[in-house]
Structure I
Amino acid sequence: MEELEKLKLELKSLNSEYAKIKEVPAEKRGEFGRELNAKKNAILERIKKAEEALLDADVVPLDITAPCSSNEPLPEVYSVFEGSEHPLMTELDRVTEIYQLMGFDVVESRQLDDEFHMFDSLNFAKEHPARDGYDTFRTEEGLIPPAHTSTMQHRVLKAYKHNLDEGKDIAVVVPGRVYRNEDVDATHEHTFYQCEGVFVSKDCTLGNMLGILREFFEKYYEQKLNIRTQPGYFPFTEPSLEFMIEKPKSLGGKKGDFLEMLGCGMIHPNVLKMAGIDPTKYHGFAWGGGIDRLVMLRYGLKDVRHFESGNLNFLKEF
């Protein structure tokens, strides 16, 4: 390496020699130029051989981010920070674990999807405004980063339809990342996580769904909770509900304070039909809610933008 650097300096010094050509008598300039070119070519040849020798040598890669070389001890001024699991991933594991204890399978969502699974399979009307670009991201190829984990409902129903044929229920939760065309602020993000739930059997009711959701939130917040619902609207459920829980004491809640946590309802007959399930024989319910909000409530966080910021000071707190 040192020899190569010396040769490059030697080559650079020839520039000053070339500048002297105008000072050489006219009759000698040709010979002077030929000698300089010969020197230059000789140096270039030596540089080429030196570079080839380096390529053939067993050189240890240099990590420019390291505080010292690989065979030197770490200076005392440096402390090694071991990474930790992202708080969203920690809570997502906790959420799926609770559902698994209730007998649900877990299927991961997708990062990109298509028009059929995003809208058609979920009973969205052709003129529904959610199909417009201002409400939903799209790639140049026409693919859609899913705006909700409900895009997996059709796949889950088809993949687990054999359960019904075998006399068993469909019980699946689907965690995943979703994307919305949102104006980002302390309570809104364009990228966040959801968890979808799908259940189908011969005789399930809204009461079964509310019991499952109540059980989940009581396990999650480790206390008894009152629940409340109000009418909602989703094309893929009928009836549709907004599900609320009484604000947990751990979050400073008082009796009568309710928080809206997710949307839910009985799976629309058209959605079951699209998956090849007879809605006159089987019934189902589904729900979907954000994971980010659960984490914010659990830890008293005020700004959802922390999760996607990559701020190490924030992440070190977990």
Structure II
Amino acid sequence: MKFKFTITAICCVFCFYQGFGQKQTVFFLKNSGEKVDKIEKADFFRAITGPDSGSTLYNVAEYYKDNKLKLISKTSNIDPLSFEGQCISYYPTGKKQEIANYHNGHKEGEYYKYYKNGKLYIHTIFEPKDQDNTVEVLMDCIDTAGKVVLKDGIGYYIGYDDDFKNVNEEGGIKAGLKNGQWKGTAKLGDDKLDFNEEYDAGKLITGKSVDAAGATYNYTQRNVQPQFKGGLGAFGQFLGSEIKYPGWARINRTQGKVLVAFVVGKDGSLGDFKIIQNPNDQMSEEAVRVLKMSPRWTPGLFYGKIARVSYTVPINFKLN
């Protein structure tokens, strides 16, 4: 009996669910996206109900632990979600946080983000670039003092952190795209970098960052994902040559997806393995066993500096 498995690189985690009846599926989640098995352990929960009459889209709603609405939208898939149409999220106070539109799971069209007091912060438009990518066109921005700094795609953009207390980045906008000089501060784990960049019609021309020790780094791409040497195809070949389908799972014809999170270190080594989802323990143990055998990867870059990067891959075990 032969088997095969597939792998797709992603940078997100999927949630655990329990079915309640035939029409509702409930997920318990931490803010990190980690699955948990009890509402007491969760930061919020997600309820998905079957499509309305004449529709193929599921209804999805998320709630804070006090049962206040956190998000409402529609999705073409239960796990993972793939939003379609309008998606509205709310702060714990009940005020709107974001209004976004989706197509095939990606933001497309009008997007609005609000301050915690309910007032508009930014308005952007996600325009299709190609089949898999969009371009974010920055249209309007109001700073924390209520001043309009960007109007109809012309002016200045200020990017705040989630609490609107610190400025992460700021710079000029022309025709809705980054233009001219930009500056800001970026954080990843223990790395904190101050940066200056030059843009032309939305394209990053040059970037220079400085870390806490005063070391400088030049870059033309803010984030570069770590990579198995030879690329994703080579990674799949490596797994295919090393993974052995667990005997008990083979006998019982158990199939499914193992989702493994790990960290690619600055030296390219893999560590800090964590199972996010698994059909059974034997499959997850086998997946981790082989990942530990992996040769060193090309490490990721964060604003030009080599950095520890979290990475997540799903491995699908499937019998022929």
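Every number in this text was worked out from the coordinates using simple rules, so none of it is lab data. Please read all numbers here as calculations on a predicted model, not as lab measurements. Cβ atoms are built from the backbone, for glycine too; each structure is taken alone.
Some observations on this one:
- Which entry (I, II) yields the derived value -0.35, -0.90, -1.46 for log10 I(q)/I(0) by the Debye sum over Cα atoms at q = 0.07, 0.11, 0.15 Å⁻¹: II
- Origin of the derived value -11000 (helix-only ellipticity at 222 nm (-39500 (n - 2.57) for each DSSP H run of 4 or more, over all residues; to 500); candidates I, II): I
- Origin of the derived value -0.44, -1.16, -1.31, -1.45 (log10 I(q)/I(0) by the Debye sum over Cα atoms at q = 0.10, 0.16, 0.17, 0.18 Å⁻¹, for residues 85-268 alone; candidates I, II): I
- Parent structure of the calculated result 17.9, given that mean count of other Cβ atoms within 10 Å over residues 261-268 is the read-out and I, II the choices: II
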